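Peer 1: Below you'll find the structures, each written out as structure tokens.
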Structure I
Amino acid sequence: MKLAGKKILLVIPHTQFRDEEFFEPAKILKDEGAQVVVASTSVRTCYGMKGGTVQADVSIGDAKADDYVALVLCGGSSVPEFFWNDKKLLELVTAMANTGKIVAAICLSTVVLAKAKLLADREATVYFLPEALEELKAAGAKYVKETLLIHNNIILAEGPPDAQRFGQAIRTALS
């Protein structure tokens with residue numbers, strides 16, 4: 001149980017989150033003893049693109065960086081609408097990164113890290129969507145077609161097929 005006693009915040013949109021990008025990393029982290037806390041736009045039932053449901057424990061606005069060792073942003077088709085311009089989420093991402101904690105994002109959520117100025121002058125990956133590539137470029141990131149990238153405390157993954165490796169990378173970084 002390498003992660004016993006460690007509290008990790010997984011953030012998902014309340015609708016249209018990508019099931020495997022939440023459930024696979026969550027299982028990997030829980031299997032190592034981590035306490036997984038789910039955040040969304042509000043405390044409610046969240047619905048995945050493939051029919052999965054999960055209850056959010058806390059709203060993004062109420063989540064405190066000091067309470068967690070890592071922040072994991074999951075993807076989904078609603079991420080541009082609900083996460084890209086969420087000021088509270090940007091503040092949380094920035095606070096976590098500034099204290100050297102693990103900040104991980106997969107799929108369209110990597111754009112949030114770019115908007116938080118964490119990817120300037122760095123290689124970055126994102127689920128292939130023209131608007132997402134534009135956002136990375138605008139934030140000074142260099143898009144590369146890699147499925148998994150690790151920059152010290154920042155972990156990025158491209159999309160659903162990478163969800164398991166993404167979860168494993170987070171586990172390794174926290175071990």
Structure II
Amino acid sequence: MAAQSASLGFAATAGGGYQVEALDVGYMHDIHAMFFRSATLGLRVGSFIDEGAIVGGARGIVGALWFSTRTGLVHLADVGNETNPQPFGWDVTFEASGYASSAPPDSLSSPWAAISILPGVRLGDGPGAHYSFVAGPTVFLGHKTDVRAFIGLRFEIPLAKQKPHP
């Protein structure tokens with residue numbers, strides 16, 4: 001994994017009459033603390049979607065600041081050609097988020113928090129790009145506590161290292 005990466009992705013929650021659909025942008029840095037191998041700080045911007053609406057289900061705008069840590073890759077296989085194989089495996093992401101919204105559903109009051117445990121599969125490890133799919137439970141902690149399914153697609157791009165100026 002690169003020492004620093006930009007993380008781009010899509011995040012969604014599902015279930016219970018509404019869902020959140022959002023784009024993620026984050027800054028990832030390598031860490032080596034216990035079993036964690038990376039930490040990411042990011043911004044999530046999207047909307048609430050009313051699952052009962054056939055047309056025009058957008059209900060409100062939602063934004064979040066999130067922090068996540070991820071375990072190392074448990075290697076399952078190598079994919080690609082023999083000269084440049086890419087590792088494929090699974091890992092677990094732990095995420096904490098703080099949300100705010102223009103028109104939250106009745107079960108949430110703005111702002112609210114969420115915590116998630118997200119097992120996932122990832123392609124790539126080391127200095128190149130990484131692709132991952134995560135899915136798991138997220139607990140919304142607001143006016144009422146609510147558990148939802150979280151699904152995320154993430155693409156991580158290593159950032160170039162700058163050389164010191166003489």
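Peer 1: Among the shown structures I, II, from which was the value 3.4 of distance in nm of label points 7 Å out along Cα→Cβ at positions 18 and 34 calculated? If you can, show how the numbers build up before the last one.
Peer 2: Numbers: I: 1.7; II: 3.4.
Label of the originating structure: II.
Peer 1: In terms of distance in nm of label points 7 Å out along Cα→Cβ at positions 74 and 122, which of structures I, II is highest? Let's see the in-between values first.
Peer 2: Working: I: 2.3; II: 1.4.
Largest calculated value belongs to I.
Peer 1: Now for a different question. As an exercise: helix-only ellipticity at 222 nm (-39500 (n - 2.57) for each DSSP H run of 4 or more, over all residues; to 500), calculated from one structure in I, II, equals -9000. Which structure is it? Each step should come with its number before you reach the end.
Peer 2: Details: I: -9000; II: 0.
The read-out comes from structure I.
Peer 1: Suppose semi-axes √(5λ) of the Cα gyration tensor in Å works out to 21, 18, 16; of I, II, which structure was it derived from? The partial results should precede the final answer.
Peer 2: Working: I: 21, 18, 16; II: 32, 17, 15.
The value was obtained from structure I.
Peer 1: Quick one: distance in nm of label points 7 Å out along Cα→Cβ at positions 42 and 146 came out at 4.0 when computed from one of I, II, so which one is it?
Peer 2: Working: I: 4.0; II: 2.1.
This value belongs to structure I.
FYI, it's all coordinate maths here, none of it is from the lab. In this text, all values refer to a predicted model and were calculated from it rather than measured experimentally. Cβ atoms are built from the backbone, for glycine too; each structure is taken alone.
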